[in-house]
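Below are structures written as structure tokens.
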Structure I
Amino acid sequence: MLSESQLNLLKNNSSEALAQNFQRLEDIAKLSSAAALNDDELLAFLTACNTLYRNGEPLISDAQYDSIFLSELAKRRPDHPYLHAVEPEQAFTGKTITLPQRMLSTEKAYSQNAVEKWLDNVEKAAVALDINPEHLIFRATPKLDGFAAYDDGKILYTRGDGRKGTDISRVFDRGLIVGGSGKRGLGAGEIVVTQSYFNQHLADTFENARNFQASIIKEKTLDEHALQAINNHAAVFFPFSELPDWQGTGKEIRANFDNIVSQMHTKVDYDIDGIILEATDPAVKDYLGATRHHHRWQIAYKQNAETAQVKVVRVTPQTSRSGRVNPVAELEPTKLSGATISRATAHHYSMVKEQGIGPGTLIELTRSGLVIPKIERVINPQTPQIPDICPSCGTSLVWDSDYLYCLNNTHCPAQIKHSIEHFFRTLANNDGFGTKTIEKLHANGINSVFAIYQLTLEQIIDIGLRSQDGKNLLAKNLLKELERSRSEVIEDWRFLGAFGIYRMGLGNCERLLQHHKLLTIFDLSVEDIILIEGFADKTAQAVVKALTLIKNDFMNIHGLGFNLIETPLLGEKQTATSPIAGLTIVFTGAMQHGKRDDMIKEAKRLGANVGSSVTGKTDMLVTGSDVGATKLNDAKKFNVKIVDEADYLSLIGDSRN
């Protein structure tokens, strides 16, 4: 079962879709296959697991998370935005701010064979660039199991969703130092605590190191144990660039793989959950590039850890945004690789039924990568625990292949709340509309996104969303955030993606709008969509059906006046005449005439490609104030044109209108 601290985390986390359906979450955590989960439940579970992991209260192992749940989502919906987005770090009170540089996740491998396949791909890239692959140098470093952050020398940011984080510079005010050379401004790294100090001084107070690391970041006053750890310099922010490493060729990695891995585990006195391998050649890295989720020139290797036999307490159903009801196996609390495990996912109810997962079932649980648990196999099956009705609305469930569904799409509270939450989370240009707020609104009859935008200050106050000080700041801030979500510039493909259309992740939304204008997509036929690369017949049929279902809601919400950047159609003339069309641009520093995020969106509208770092393919570096030396030095190294903000605005001139 979930621990008290895990329950509190889920209850208090405003962005957690399964925050109130604890039994279902536990049931899913016990599964050895995710096939029985519907899309919404699978996504909600992934999000819940990430929330608990980032807060130092892991529910399942990395291997289970990746090989069962992420892989299931990738198999079903390879274009789903969750797969191509950075797994979000814990959120803290305060306005989200754009990171100076995107912080991506890392692709994972759990075998030497998988690492060697990655090496093969990197070496193929070298051959394509006329570089001798035998001369490539790879770097291996310990993969720290801490709290990811980014230090630009002035602000320390949480990783957030990889694009926006929160200012946690207060940890330096509390005395936290930088590991390695001690220099600020070295970019990405992790907040960690030494294993030896934790075991000797903190193990009786904190269940695990991640729990402690998360605690020192929170806004609340630190307890004496945390302050003492900071004062003793046992807790530090360690930049990745400062980590001790091994460097060598791909041939050496293949021949001495086990030795290299063993070396990395002794390099630092911090918790690690694997090693990072990366190519070092700038041209190869530039050629391989990145997905929205990870760099292709980098991979994390994680080893499987312990197994344990655990009894199932019960299987809990949870209803997702799509209506799929997913099973979560709640377990007798069991210590595995240093963490107390109380839940595992059962993937789908067909698995629960076929393998006999219910109260008293004995399962073998595996925890890999020292983080997330997985049901490896059922040892002693019992009577399966399968629901007849939706746990959210009480509607009778129906089978569709391996899955149970609630078909009460328009009145099921879970589906409604998840859909509203998905809308605001996908827009990513507002704060305040997380799970707790949406549940409060739903409890008072506000059951749609459009209805939320119609709220007045008096209505919000009457609902009970108000501050304790009598000034109604909370209600006023919610109205401001609604206005902000309409006024801030947002890509039209992201706006479309916020409606959660089946099989339409952000990638597919952007692809669709590269061929058809936003307000014309509701008139498209299956044949029209099939003509677009990446849309097969089944996907096209599903998209046309889904667009029909959301048309009225879409038009009502679109009519509220969102500030949308229109995706240029492929080959569109206005893009071709833009002075920056086709150029690869990087923005750096603080801009004086607008938000850098808005400038990036505008540049994309004008046909430019926007990068996060300067490489040999960069055409222009646009500089604001307080520019760091790294990008300037790289620009000079690669002979990139450097343009200040004023000259850039002058260059694009009338194209902005």
Structure II
Amino acid sequence: MKRTLGVCYYPEHWPREIWDEDAARMAAVGLTWVRIGEFAWKRIEPQPDVLDWTWLDDAIEVLGAAGLKVVLGTPTATPPRWVLNRHPDMLAVDAEGRPRKFGSRRHYCFSHQGYRAECRRIVTLMADRYGRNQHVAAWQTDNEYGCHETVISYSDAAGAAFRDWLAQRYQSVDALNRAWGNAFWSMDYDSFDEIDLPNLTVTEPNPAHALDFRRFSSDQVASFNRAQVEILHARTDAPLAHNYMGREIGFDHFRVGADLDIASWDSYPLGFLEDRVGADAETQRLYARQGDPDFQAFHHDLYRAVGRGRWWVMEQQPGPVNWAPHNPAPLPGMVRLWSWEAFAHGAEAVCYFRWRQAPFAQEQMHSGLLRPDSSDAPAIDEACQVAREIAAAPELAPVRAPVALIFDFDAAWAWQVQPHGQGLSYFELVFEHYRALRRQGLSIDIVAPEADIEGYRVVLAPGVMHMPDEMKSRLARSDAQVLIGPRSAARDASFSIPVPLPPAWPGLDVTVARVETLRPDLPVTLAGGGHAVRYLETLEGTAEPVLTTAAGAPVAMRSGAVTYMGGWGDDTALDRLVADLAARAGIETRKMLSGVRVRETGTERFWFNYGPDPVETPVGRLEPAGMLRERLVT
């Protein structure tokens, strides 16, 4: 697999007289890709039906003449003011009933048909003009679906579309009433027209109603994206991508990715550390200039699955950002480490955001490879180093990891609707299992709920709230050691507690008799080490106890190759559980030193040091922000 580098560029921000120099400098760095156009609708169409292609034609030609390949973005994340004037009700509406305003970005509702028509029109015009352009070698649809919490809208357009979605799903309002349990609190409806959106209710809305609204909202993102994809695929043979976000669970990325050729994501390790990781204050201090040791890797593995093996980092942080609570500079060497870690997880390309720091508007404090005065910023030297290294390095051989971790967006919404305790989230539960696997030195494939799991030796499916019988049978029939729970199979498709009680797993005599959530200051001690924290189930049945409380109550139980975990384990408990599963599956583990992580390819093992101090590893001394490569015997 050939590895390449790229950058995000905004020619409309800069005088024409510096474009040629910029392009030459990009090529000299060793960059291959330049993403442009994703926010340029107003420059392309300054007034309704008045098109100005001159500058974009010129920019594409300048970049192509320098030997660079263009990723052309559709500009639908930033509709101009005249589009809003034409469609004043196109704005998304928040949960308090307040419309969003113009003056930023992502100011549209996915359900508004008038705005969708405008998007189809501008995308068609762009695709007709550039679909066969020799320099446009890839496309990006829109930009960062869901960023700024923009998946869900409570607009009139969303309300009408949701009622239609429900009518298609349930066919009759009586079927909907039964599925939602609307006999409770006299919530029965006499027609679909009576159904409102689940906001501004006196207390919490019906959880089945809320979950279906999240499913509907996700489907709206997928259909919005598909409309652009159909236009582009008819007019270009270049691959299509979208740039997803970290810890963005508002829509099903697998559904969107099924229509695309490449998955990409936007990686901002230092910004995410405080903004999205959920790390405690000491961890934030320890990794303030490096980023969390597992957060980027988790998303690399997730988007490799979303892209069915083809994925990029479309935006890589090169220096301080502007949007986190605090915005430190990376430790020297971290831009190189982040780039190589992405390649070790199978990335085809890593593109830095951005070429030159903007001296104006919302992102003027967001660093780039160049300063606003066009002088080199610190990250450009590391980008040059990575370019030299990948040019000299052998190609990477992808390989299936021994462990699969299932990620289910529907489960994430179910946990959002009914966390059952303050601060509990599906993402964090899955991420903590991922951390535990990485602490044992394991490589992981993240997979969709319906993925083929044959060949994996360990499969983890914590917290998958709804598990269809087909999924249960597929996991039970596999040759892998399987870990489920807590809350796996806890609800049916309509968010009701099933009977027989969960997990109702073939061949596993375990019943969840009661559930409780735990205060942060009331962890339950486990015999042999570790604690159950946050969430704990009372388990009954004849299956073998694997973990018990100090008082002897079962917390994890096993029959054959299936283990049910009835609690949220802390790090020690999860380390014990993961090590046990790996040993049963015959997988060699190695306990990682703090901040050190590994990733295996078909031919090499990569070692990365996120910690602030040098460490000794089996393959040599690993400096802070350092990377080592170990050739594997094949």
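A short reminder: the numbers here are calculations on the coordinates, not readings from a lab. Computed from a prediction, not measured in an experiment: that's the story for all the values here. Cβ atoms are built from the backbone, for glycine too; each structure is taken alone.
What the table below lists for this structure:
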| item | result |
| --- | --- |
| Value 11, calculated as relative contact order in percent (Cα under 8 Å, 6 or more apart), assigned to which of I, II | II |
| Entry that produces 0.30 once FRET efficiency 1/(1 + (r/R0)^6) of positions 250 and 346 (r between Cβ atoms, R0 = 35 Å, to 0.05) is calculated, selected from I, II | I |
| Which entry (I, II) yields the derived value 4.1 for distance in nm of label points 7 Å out along Cα→Cβ at positions 74 and 290 | II |
| At a computed 25.1, 77 (Rg and Dmax of the Cα atoms in Å), which of I, II | II |
